Structure P
Amino acid sequence: MTFSPELEARFEKLLNSYPPGRQRSAVVPMLLYGQDEVGCVSQDLVEEIARRCGVTNLQVDEVIGYYSMLHRKPLGRYHVQVCTNIACQAVGGEELYAHACKALGLGNKQVSQDGLISLEEVECMGACSWAPAIQVNYDFYHNVTAERFDQLIAALRAGSYQSS
């Protein structure tokens with residue numbers, strides 16, 4: 001599998017940051033970085049990371065099954081996650097998620113037809129003090145209202161979104 005020079009350099013740095021025989025520790029970050037470049041965790045990506053880290057494909061698959069931030073299907077250019085865990089739920093997280101579904105016309109883990117936006121309901125973002133929280137790609141938003149959500153989505157669609 002061929003990667004960009006930047007990703008190759010990142011992989012090399014990761015693999016060299018662990019002592020000999022411990023490269024398996026690089027599986028999770030390599031999956032995340034690979035997913036960002038490829039668009040999802042493809043079978044080719046699994047095989048390549050397994051080979052480079054000296055583990056089996058099954059061991060990589062087990063990691064993918066454990067971590068909810070790893071996806072086998074392509075996500076939208078902007079992956080919107082809405083927390084509905086207890087702290088967010090207590091201050092409107094479920095209502096915000098229902099609003100997001102309606103506003104986007106998407107259900108959980110669905111992608112818009114144009115591939116721009118995907119939506120996912122998630123359990124906890126660790127932002128309980130600032131609930132309800134959402135995440136767009138790697139950017140967090142706290143105390144999100146339906147109106148603020150709509151403004152953010154409008155910025156995504158207009159191409160004026162500025163990541164933090």
Structure Q
Amino acid sequence: MGGLASLGISLPTLVAQIINFVILFGLMYLVAYKPLMRVLDERSRRIRESMEQTELIKQQAAKAEEGVKKQIEAAGMEGQEVIARAVRTGEELKRSAQQEARRGADSLTARARAEIQRERDEAIAELRREFADLTVLAAGKVIDRSLDKKAHRQLIDKVLEESTTLKKG
């Protein structure tokens with residue numbers, strides 16, 4: 001032991017210091033290290049949970065974004081469908097209006113033709129009456145006496161009807 005004493009180290013002091021160090025280390029381990037490790041472990045766990053929650057939130061955000069994109073696409077398609085329906089409805093209304101206009105035009109044409117035919121018939125009847133009157137007047141002047149206008153008119157109307165019947169037949 002003379003070697004340690006020559007270095008200025010005394011064995012009882014060294015043993016006492018080693019025992020003190022071990023006791024201090026044990027107390028520090030119990031008092032400081034374990035609670036400190038628990039705090040660090042708890043913090044590590046919270047960080048891990050936060051990261052997991054962050055990842056979960058990212059996934060949910062991605063799903064929500066995808067859902068929003070799908071809804072936007074669906075809304076766009078629905079909008080296009082509404083526009084297509086409106087165009088079809090417009091075309092149907094246009095066709096309906098055209099058909100109605102055609103029917104109106106056909107109706108007007110038919111009425112105009114009927115009116116023209118009626119006026120033509122009236123004009124022909126008027127011409128016949130005037131022709132009959134002229135014929136009676138001419139016959140009266142030729143015979144130089146007054147003829148019975150009513151009897152001659154009936155006779156002329158009969159002749160005219162027979163002539164029109166022959167033309168139509």
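Work out distance in nm of label points 7 Å out along Cα→Cβ at positions 9 and 57 for each of structures P, Q, then name the structure with the largest result.
Working: P: 3.2; Q: 5.7.
Top value of distance in nm of label points 7 Å out along Cα→Cβ at positions 9 and 57 goes to structure Q.
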> From P, Q, which structure was mean count of other Cβ atoms within 10 Å over residues 33-40 = 10.8 calculated on?
Replying inline: Q
>> If helix-only ellipticity at 222 nm (-39500 (n - 2.57) for each DSSP H run of 4 or more, over all residues; to 500) is calculated from each of P, Q, which structure is the one that comes out at -33500?
In response: Q
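Only the coordinates and a few stated rules stand behind these numbers; no lab work does. This one's a predicted model, so the numbers in the text were calculated from it and none came from an experiment. Cβ atoms are built from the backbone, for glycine too; each structure is taken alone.
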